[in-house]
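Multiple structures are listed underneath, in structure tokens.
Throughout, read-outs are computed from the coordinates displayed, never taken from laboratory work. Keep in mind it's a predicted model, so treat the numbers as computed, not measured. Cβ atoms are built from the backbone, for glycine too; each structure is taken alone.
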Structure 1
Amino acid sequence: MNIVLKVGYNGNGYNGFQRQKNTDNTIEHILEQSIMKVVEEPLTIIGASRTDSGVHAQGQMIQFRTRKKIPYEKYVPILNDLLPETIRIYESYFVPDDFHVRYQVLKKKYLYRIDINKVPNVFVLPFTYHFSQSLDIEKMTKAFKTIEGEHNFRAFCATGSSVKTHVRQIFEAVLFEDNNIITLSITGNGFLYNMIRIIAGTLVDIGRGFLKEDVFLKSFNTLRRETLGKTAPSKGLVLQEIIYEKGVLS
């Protein structure tokens, strides 16, 4: 059986999604251990996106194969009883054998939230980047829009990444503000290492007048990381949704 689960997690306190040799404190490891208890056989899960340490998810998708004949809808209540409260299973799917949760992704949607209250809102503090200085939201909005389209995002990639190409397509980049919480909503066909956090940090520098609105456009030509702002903290970032071809998950 080829099973897909929609997973949410609070990334605070975890060493990212992907399993690591030197620690068991990853989302992937904890999910694997819980699933193996249920199916009573060894397995390896595959995640649609590898979120970094401290990054959260509302719509991560994982996949595993098992010989155990458990009705797929039972995985939600069974696993939620086993998992820590900071990791939740929202939905389960039985998919064709040739489905691959990572390779068949069409789009990924992330949100990045910035709390601009003078005093941080304690109810959103674990999931937002608190920045109390005044920001020009109009300039930030205009600059954010300029990343839409297909570009070489090499300047937006942190060191330590090995990818075949830095070209990515951004389908939508929208900024909105509500109750002094700025939300950056970005949908693309893929993202580079720390790319969204670099975008967020740069937008903050644009908002406070440290960088100009055309800095993103210039970076597509220079391809130099130092032309952009600092990398924003991981806790403000949420993997919101993984999008597949319509009807694949039903």
Structure 2
Amino acid sequence: MSFKTLNLVVVGPLPPPAGGMANQTRQLAELLRSEGARVAVVQTNAAYRPRWAGRLPGVRAAFRLVPYLVGLWHACGQGQLVHLMANSGWSWHLFAVPAIIVARLRGVPVVVNYRGGEAGSFLNGSAGVVRRVMRHVAALVLPSGYLQAVFQGYGMAGEIVPNIIDLERFHPSESPAVGAAPHIVVARNLEQIYGIDVALQAFAQIRRSVPSATLSVAGSGPQLASLQAQAEALGIASG
């Protein structure tokens, strides 16, 4: 299949922050361009303009939503297919639903690429609304069998398209010397959904058996202070 004649619209977040969904959106756009497709990215987390608008609770949503809708309308007017990176909760209502509606008004098919660990609880309260919107999309793709089963349970069939990874960016290092202390790395945004607190508890148990083991948590987010306090309480915080 040739991508060289395709005009695609990719809708989703971009780094920063460097979360999984943002990285997947950026990588998807880059790979499609490398195949020759013309790709327009409509960013759902674009910076507030003017910047001070981000400090106005209750109003700042409008400063992001209006430019987003304008960008959607323009991009869909030139695109042949919309690939929508969708998530749960308010993100679905504020960004996914408008993208589907605008694409329909523009006569452009939409592929919904849904990802979100809280899909079950979200659909438990919003399945009817989601189903009505999903009737207007060309396809639903999901990164795992788990999410496929969740959506199937609410009457929405989807295809599994696993996450992609650019293996050229990673190179194996030399094997560590025998007896070297294990170094565990957790790379996640510091949010409750990712269970970093559980990783800290598990590492505390590892340290009892392997006192020389170390843990690095690479990420930022709202749970930074509470996780630092937990590490102190568990006796695993670095000096």
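Given a computed value of -12500 for helix-only ellipticity at 222 nm (-39500 (n - 2.57) for each DSSP H run of 4 or more, over all residues; to 500), which structure among 1, 2 does it belong to?
2
For the read-out distance in nm of label points 7 Å out along Cα→Cβ at positions 45 and 173, a value of 2.7 was computed from one structure; give its label from 1, 2. Only one of 1, 2 returns 2.7 for distance in nm of label points 7 Å out along Cα→Cβ at positions 45 and 173, namely 2.
Of the structures labelled 1, 2, which one yields 20.0 when mean count of other Cβ atoms within 10 Å over residues 93-100 is computed from its coordinates? Considering all the candidates, the number was obtained from 2. With distance in nm of label points 7 Å out along Cα→Cβ at positions 29 and 101 coming out at 1.8, pick the structure among 1, 2 it was computed from. The value was obtained from structure 1.
Source structure of the calculated read-out (semi-axes √(5λ) of the Cα gyration tensor in Å, 37, 22, 19) within 1, 2: 2.
With relative contact order in percent (Cα under 8 Å, 6 or more apart) computed over the structures 1, 2, the top value is the one for 1, the highest of the group.
Comparing structures 1, 2 by mean count of other Cβ atoms within 10 Å over residues 141-148, which one has the largest value?
Ranking 1, 2 on mean count of other Cβ atoms within 10 Å over residues 141-148, first place is 1.
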